[in-house]
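Colleague: The following blocks contain the structures, represented as structure tokens.
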Structure P
């Protein structure tokens, strides 16, 4: 297995990983139109999303996606790690850590001094992983408002 940037041919499998990720977080997921929207966001001339995958023999086993964001408080850019998901058979083998290292290098190259993310409060294995990285956390709630 190795890590690389997502490629256009990976999009159907990426959508499947997103669906597995949503199920893991006990969230709803509708795959309708996701392939087209992800392709546009990732592969446009001005990408809105950056994504890396764990792959072996053209099969995806996990992914990390991130966006380049701006913090008004810090008056600086940061990377927002939107998703980090590994299939169960891939967990505990160092791939999550390797994906974080890839993101850290990417953030440095983009001039971002910080990576931010959130995780569900019941994601005990994820929280343990993030604490092992010495990541800090703030207690906040995430709200959603449909428009």
Structure Q
């Protein structure tokens, strides 16, 4: 499995996902981009044993709110909601094939999206692109690539 400290691995994965999430893309592609932090956090959750997963999800979500200038706590709440689902299916996720893992990533991304949209609707009203509904699909499609690359890097 993973031989280094879970905190060092989380720091590395957070740095990579933060860099991927701030890359400037055309608005059409940016709206449908996957939730990079969620995808890398899912990898970390599956392969690392720790008791403080919800604390890390909260801190990572608050960091993401600061990075993107969102409502403070929006991404934290969404990341915690997705973490609850992933922890619930963790044993199955670990032994599943990639297509089943893609379904789990899709559902976690959908939970993330629904919480984010719910907060957005309460605060700002209906003011977003419909392309955002493609984000869970792109996250699920990109999961095998991310998984393969992270396994090959042998953290």
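Colleague: Taking -24500 as the value of helix-only ellipticity at 222 nm (-39500 (n - 2.57) for each DSSP H run of 4 or more, over all residues; to 500) derived from one of the structures shown (P, Q), identify that structure.
Modeller: Matching structure: Q.
Colleague: Assuming 3.4 is distance in nm of label points 7 Å out along Cα→Cβ at positions 32 and 64 as calculated from a single structure, say which of P, Q it is.
Modeller: Of the options listed, only P reproduces it.
Colleague: Just checking, which of P, Q has the largest value of volume of the Cα convex hull per residue in Å³?
Modeller: Ranking P, Q on volume of the Cα convex hull per residue in Å³, first place is P.
Colleague: Taking 18 as the value of relative contact order in percent (Cα under 8 Å, 6 or more apart) derived from one of the structures shown (P, Q), identify that structure.
Modeller: Only one of P, Q returns 18 for relative contact order in percent (Cα under 8 Å, 6 or more apart), namely P.
Colleague: Out of P, Q, choose the structure whose coordinates give distance in nm of label points 7 Å out along Cα→Cβ at positions 8 and 24 equal to 2.8 when calculated.
Modeller: P
Colleague: Another question about this same structure. Looking at structures P, Q, which one was distance in nm of label points 7 Å out along Cα→Cβ at positions 56 and 72 calculated from, given that it came out as 2.5?
Modeller: Q
Colleague: I have 3.0 for distance in nm of label points 7 Å out along Cα→Cβ at positions 48 and 104, calculated from one of the structures P, Q. Which structure is it?
Modeller: Label of the source structure: P.
Colleague: Quick one: mean count of other Cβ atoms within 10 Å over residues 40-47 came out at 11.8 when computed from one of P, Q, so which one is it?
Modeller: P
Where a number appears in this text, it was derived from the coordinates with a stated rule and is not lab data. Because the structure is predicted, anything quoted here is derived from the model rather than measured. Cβ atoms are built from the backbone, for glycine too; each structure is taken alone.
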